[in-house]
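Peer 1: Structures for review follow.
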Structure P
Amino acid sequence: MWASLRKLFDKQTHQQAVAALHWQDDGCSIIVLTKQGDSMKCTFRRTLNFQGADWSKPLEQCLKELPMVTDVVLVLAPEFYQLVQVDKPQVPEAELKAALRWQLKELVSLELDDMQFDYLDLPSSHQQQAARLQMVVSSQDLLQQLVGSLHRARLPITTILPEEWLLKDLIPAQPQPTLVLSHRSGQDVAMMIVRGEQVCFSRRIRGIQQLEQLSLDALHQGYLDTLGLEVQRSVDYFEGQMKQAPVRHMFLALDTELQEDIAGFFRELGFAKVELLDFGQWLPDVPLTQQAQFAVPLAAAMGSEVFALQEARLENAS
């Protein structure tokens, strides 16, 4: 699994519960998943709303309520990082990060000494001349402030991740490209295309930030047409310019009660299979229409290396 912005701090991965904190500009969603036999159970769930920049006190108070046997995954919302695509420098692996840092200098708004970044390889076709990388860049000063609060609460942080590609951990691996469309209140609609466990394409669809507030009539007064057009453009680019296999399967995780209506719209557009992501087995007390707000921290906790290491130990012991 891709692990971004990690190794800022020492790992401690001997515990059986994982807390995932989804950090946003106006609040934080927190989930704790506990391993129970062959299944995982949500044992803590909380949403915090911050007033202005005063976030440290409510966060640290909430962290005191977390189970003591908890490792932490910190997830950054899009407002805290920048995404760019670049050609992969043709340098030895040991020199790659240094070369990328200087390449980023002209592409992002952060100072060179404040950059913390990671990357993943994008799928390539035989027509491409150069390999491409998708990069995520954040402020090191910001990360140190957030991690400082976790350390003051005596919580060991294992991983820091961007929100962008986490939902792939909540869908079954598919041999063919699969589209995931997600949205939470106040954010642009996010789109990614996944094949197997690899993220092949991702983008934000601007202009539809309050999807949860739209009525069915409002959706049909241009919003759905705009959304469908942008999705189709991206699919055409993926299939045509990137020379990838057709996208026929879609998953939705949208913060709206009209998910099924939107699913029907995309079926009419030609997607062979459109499904709603249902997290009910982990969030049994949360209605399907409200689960999207917890989708990101849930995916982060489920994809944690802590659980992966536990599975490996079990396999080695058998």
Structure Q
Amino acid sequence: MSIAMDVGLGLRYYLMLSKSRLTGLVVSTTVAGYAMAPGVISPSTLAVVTVGTALTSSAANSFNQFLEVPYDSQMNRTKNRALVRGVISPLHAVSFGVTTGIAGVTALSFVNPLTAFLGAANLLLYTSVYTPAKRHNIANTWIGAVVGAVPPVMGWTACTGFIDPGALILGGILFSWQFPHFNALSWNLRNDYSRAGYRMMCVTDPDLCRKTSLRHSVFLTAMCALAPVCGLTTWTFVLDTAPFNLYMMYLAYKFYQNADSQTSRKLFRYSLIYLPAVMILMFVSKNRSARKSSANEDDEEQPAASTGAKSGEVGVKK
């Protein structure tokens, strides 16, 4: 019984170290990117990119918590994290991060070099740039938004081997979504962030925090409108997402007008509904003709395609 309890506790601590809910979100956007790509779906490739993304995300979150222990201990939201409480040692956390990081990037390398590069670069960006920037400059929010925008692009490149305009639309949606989402969340945590010394928009420039949320709610509408232009979806996607985008802009405007606990909570909670709804509608409205065209090209140019995938040809498709 005690062994089973120890195993259960150990698993729980590892999940805490990995920030399992955040990692789950990252993985889901990677899967969405793969599902929206025009290439032929391979269950084995999807499985590998999913595992690789989950491992690299776990590594990034482990390093992040290791570096932020002194500051997490000062915040009500983070004071019960495993490293802060001492239930996992710093050495253990770093070892876990190194192991999952290497394993994750290695797994992604079996997909293709571009996807592995994006995963490794995102891991470094999160741990080496975003994490320290949180205590020095409000630009950390934009850096963090880039980190969050990369996973769907990784899903796309895992399927195609290239960064197409469609991949940039997916990344753009994730990038802009993070501003109303995080700014609304952070608004009610201003005292926590200030006490820990974090340079967040909600603390150092509340007006910019409100303006940026509204601005990116408009950008989300623009990104959805560009999806059919780039051949990612049919035009029904614009119509289907219009009510979601209008309500996002409305809540962001209310937050801009009068930022308080009520308007920020409404915006934050709606952002949790908005993203999966838009991703589902995007898949429903997907431009399937692009996948068929890609499949036909693969059939006609199989030797070239096989050589490109195995030799690791990567790039931005024009």
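Where a number appears in this text, it was derived from the coordinates with a stated rule and is not lab data. For clarity, every value in this text was computed on a predicted model and none was experimentally measured. Cβ atoms are built from the backbone, for glycine too; each structure is taken alone.
Peer 1: Work out the source of -7000 here, i.e. which of P, Q gives that when helix-only ellipticity at 222 nm (-39500 (n - 2.57) for each DSSP H run of 4 or more, over all residues; to 500) is computed.
Peer 2: P
Peer 1: Another question about this same structure. One of P, Q was used to compute distance in nm of label points 7 Å out along Cα→Cβ at positions 262 and 286, and the result was 1.6. Which label is that?
Peer 2: Of the options listed, only P reproduces it.
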